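J.: Each structure below appears as structure tokens.
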Structure P
């Protein structure tokens, strides 16, 4: 993938937040974007990219629709961005929401990447948007059981993906975007929580993906470039 040519980029969860911000930046530089989402938004519609709706990547139907919509398209960069956050504490453990997060945050990105392998070729890249909350070393506060467990699962799946795709020359990037001002961490609709904007996080992530090579495939990175502990 080169910044000097027009690349084909697929982004899940592209209707808002970091996904939308990345789609906007890629569109502005002339790339071909396939924006996958369950339901589009006014902002995404206004970009003029290829919007593919009704894609719930946690379901087999959603995966199959994504595959059909992308049939015959060579993907330079697949960004698995879609994710959900719930809040289980030890005093309020909810098995259903933990399983829900596993399905969306860990299994779905792996299954989608697997389903689209025929769309990837030597030099293609896969970016997985994870979280440092999936780091065992970094967990000093506890709680958030489903989110932490699902992101840790995504991290190890991403490393396996990097190892398995090494001989195909497909690099895999594993990225924590930072504490971003999105609706995910601001349930009241006011983007007061977060250290950086979605646009800034998107710029950082895109810079990392532009520079991703086989040499750092499977490395867990903060969007600021720091290598994070497992």
Structure Q
């Protein structure tokens, strides 16, 4: 029986690469996005578009489209990156990053909680920029704050979902050459998706709630 995988932020970047990877594994892929890209359409996966994860109706759209589907793996990948400079802080920019990067992942997981199979896995694509210990350069207030919030939500989810047999991974993909950072990175989206999938494969209830670099290193909080 094939595995059912739900991926948010699926139209481009790492999300698109996740879709390609899990489709190649023979999984039933449900690609969630606001607007499907031509690259995503060409894969022939199940597309749930018109789904803005920052809006209640967008999350309802996902749950409705899935119907009675049982989810084996939920990958909360949707995210945005903005830049705030001290002295010119844009509060709306920070709020948007909180809503997309942290709150949406929590609310999508909650909305799909009853769809999760026994022994399902939930992956949250975070960033080492959400690490307090790793912050040696400052700046990027909204992104850092939102990813730190996502991390603590992920730890709480790990505790709350453990009785259901569901494990949660907090994952830093690395410096990936996506459109979000202008295409400049150390690894490609396909490489990042491959490394992250390996971390997800290795995830157990015993390691649930751990913050991992895609290369296998455990990251500090």
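J.: Comparing mean count of other Cβ atoms within 10 Å over residues 72-79 across structures P, Q, which is largest?
T.: Going through P, Q one by one, mean count of other Cβ atoms within 10 Å over residues 72-79 is largest in Q.
J.: I've got another one for you. For structures P, Q, calculate distance in nm of label points 7 Å out along Cα→Cβ at positions 176 and 208 and state which one comes out highest.
T.: Once distance in nm of label points 7 Å out along Cα→Cβ at positions 176 and 208 is worked out for each structure, Q has the highest.
J.: On distance in nm of label points 7 Å out along Cα→Cβ at positions 40 and 200, which of the structures labelled P, Q is highest?
T.: Evaluating distance in nm of label points 7 Å out along Cα→Cβ at positions 40 and 200 on every structure, the highest lands on P.
Read-outs: derived from the displayed coordinates by stated rules, not from any lab. Being a predicted model, the structure only gives us computed values, none of them experimental. Cβ atoms are built from the backbone, for glycine too; each structure is taken alone.
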